[in-house]
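So, here's a batch of structures to check.
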Structure P
Amino acid sequence: MQSYTECIPCFVRQAFDALCMVGSDERQRHRVLQRVLVEAARFPLDRPPPAMAQEIHRIIREELQNADPYAKIKDASTRIALDLAEEARGLIKASIEPFRMAVRFAIAGNIMDFALASAWDRLDLNNFIEKTRLYPLDDAAVGRLHRAVDAAQSILVLGDNCGETVFDRLLIEQMAGKRIHYAVKGAPVINDATLADAIAAGLDQVAELVENGSDAPGTLLEDCSEAFCELFDSVDLVIAKGQANYESLNSVARPVFFLTQVKCPVIGRDLDEPVGRWVIREHKGAGR
């Protein structure tokens, strides 16, 4: 999808929030924001927001001289999610429809998004299990996803944030008998999962892990490795987690199921859903 003028102040705000979270000083913040403003001024709006986010976080890493400034935050979110996982797994196992409950947890885990500072707080996590059980979700869309999983032999799950990965594992556990590939970033960006992060979440026990070769949030196919793109095109089913994957893949040629929370008005308009809504959206492929 394209970007919009209202994305520009959001780019700057995300850069500032990111700098505050990783412990930068005033001088570093000023220097980074100057560079971000220059990049935002010339960013073409026909490009998806993750393309600008990629540039922002390259600047942050360069200015801070830190290849993974979110490393401690990522580790903390994975530990928190692992603390919640057994209770979640018990609810899934006890459910009349385990797949449906696992989908709920996979989408609920998308709250662990540090690109949006206000989206993750202790109150949300204290209510995480109860909210996951009760939050409205399109049952018909869950049914379509379940049928697509049943019909597929090979499935590619595009991961998103650390912590969220733990709940993706719970969903993958409901796909027994399938060949599951789980894609992570080729290099650190924000709190998106890398290979080491996915292993920390235990995903190597339920899926074949693959790096996409990119340091962009979401999945910018033109920036991904040839091997990843071949896998993306060849599997029977692609399940894409998180808003950045929607932003970067909602006009691709092949079908994709998107699982995300709506976190901003721009995405809400595109999906015709209110901010905060949990969404399962089947993209049938451009021109299909």
Structure Q
Amino acid sequence: MTQSTEFFELPLAISPSRAGDFQQCPLLFRFRSIDRLPTAPSSAATRGTVVHAALESLYDLPAAQRTVQAAADLIEPSWSDLLTKEPEVAVVVEEEGLSAWLDRARELITTYFAMEDPQRLEPAAREVFVEADLHNGLTIRGFIDRLDVAPNGDVRIVDYKTGKSPAPAFAEKSLFQMRFYALVLWRRDGAIPKQLKLIYLANGRDLIEEPDAGILERTEDKILSTWQDIESSVAKKEFEPKKSKLCSWCDFQALCPAFGGTAPELPLMRIESA
């Protein structure tokens, strides 16, 4: 009697973050998407989660009640909710202290109000999951922070960032995520979003682009090329590390052969059928 072999099934789908992982370092993609290794919570990422939750909840309030104080008052409940769901994040406030940590989150909220007036906005959707299929069967998907729809039907994709805006030389990497979402909506709905807007709360700047068909077609080509490389890595069972300045912030450096580490044994893999 032949014993069945279990495979790790890699979905025929990709998000902007996973595509970005592979473009940055194929081994990073493997650790996150195939090995699914846990990462320690960070102060910056956790604060970002709390601020995102507060901004999402802000738009549950009637427009006239969307004040700076009301938004700031949402920070502590958002933190408490996250702590209940993920108690391991408690460690991120130990060095700074909870009061100072929450105050920094409230500062980011104050910066938001200097950039937009939420009393004049009525988002069509918040934290919305979107997906579409490309011609090769690959599903592209992800979560959009906010979708605005103008009276004339124009769509704006908005993403909140709690870090600083990138230098011009690095703007393309940030815009890839937004173009990815725009491509999903174009392929799903047949219309190109009018505007992409990244709001950087750490320094109060935004990054705006009005995409066209050429930009989104090139984004699609980049996604398809990245997926072909992923398929090749799966077939060869090779996910090579790619050293860069970003390695200093990698959670998996101790396991990386480029730094003298040893990666876990790869599971048997295959990509799910369309």
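Structures P, Q were shown, and percent of Cα pairs over 25 Å apart, for residues 71-222 alone at 26 was computed from P.
A value of 3.3 was derived for distance in nm of label points 7 Å out along Cα→Cβ at positions 143 and 159; which structure in P, Q was it taken from? So the calculation was done on P.
If distance in nm of label points 7 Å out along Cα→Cβ at positions 39 and 111 computes to 3.0, which of P, Q did it come from? Among P, Q, the structure yielding 3.0 for distance in nm of label points 7 Å out along Cα→Cβ at positions 39 and 111 is P. Suppose you compute FRET efficiency 1/(1 + (r/R0)^6) of positions 135 and 247 (r between Cβ atoms, R0 = 30 Å, to 0.05) for every structure in P, Q: which one lands on 0.85? Comparing all candidates, it corresponds to P.
Identify the structure, out of P, Q, from whose coordinates semi-axes √(5λ) of the Cα gyration tensor in Å, for residues 175-230 alone was calculated to give 22, 15, 9. Checking each candidate, the match is Q. Structures P, Q were shown, and FRET efficiency 1/(1 + (r/R0)^6) of positions 47 and 127 (r between Cβ atoms, R0 = 35 Å, to 0.05) at 1.00 was computed from Q. I have -15500 for helix-only ellipticity at 222 nm (-39500 (n - 2.57) for each DSSP H run of 4 or more, over all residues; to 500), calculated from one of the structures P, Q. Which structure is it? For helix-only ellipticity at 222 nm (-39500 (n - 2.57) for each DSSP H run of 4 or more, over all residues; to 500), the value -15500 is produced by structure P.
Taking Kirkwood radius over Cα pairs in Å as the criterion, the top-ranked structure out of P, Q is Q, with the highest value. Where does the value 19 come from, among P, Q, when relative contact order in percent (Cα under 8 Å, 6 or more apart) is the thing being computed? Source structure: P. Tell me which structure, out of P, Q, gives 0.95 once FRET efficiency 1/(1 + (r/R0)^6) of positions 23 and 167 (r between Cβ atoms, R0 = 30 Å, to 0.05) is calculated. Here the read-out was taken from Q.
Each value in this text was obtained by applying a stated rule to the coordinates, not by laboratory testing. Fair warning: this is a prediction, and the values are worked out from it, not measured in the lab. Cβ atoms are built from the backbone, for glycine too; each structure is taken alone.
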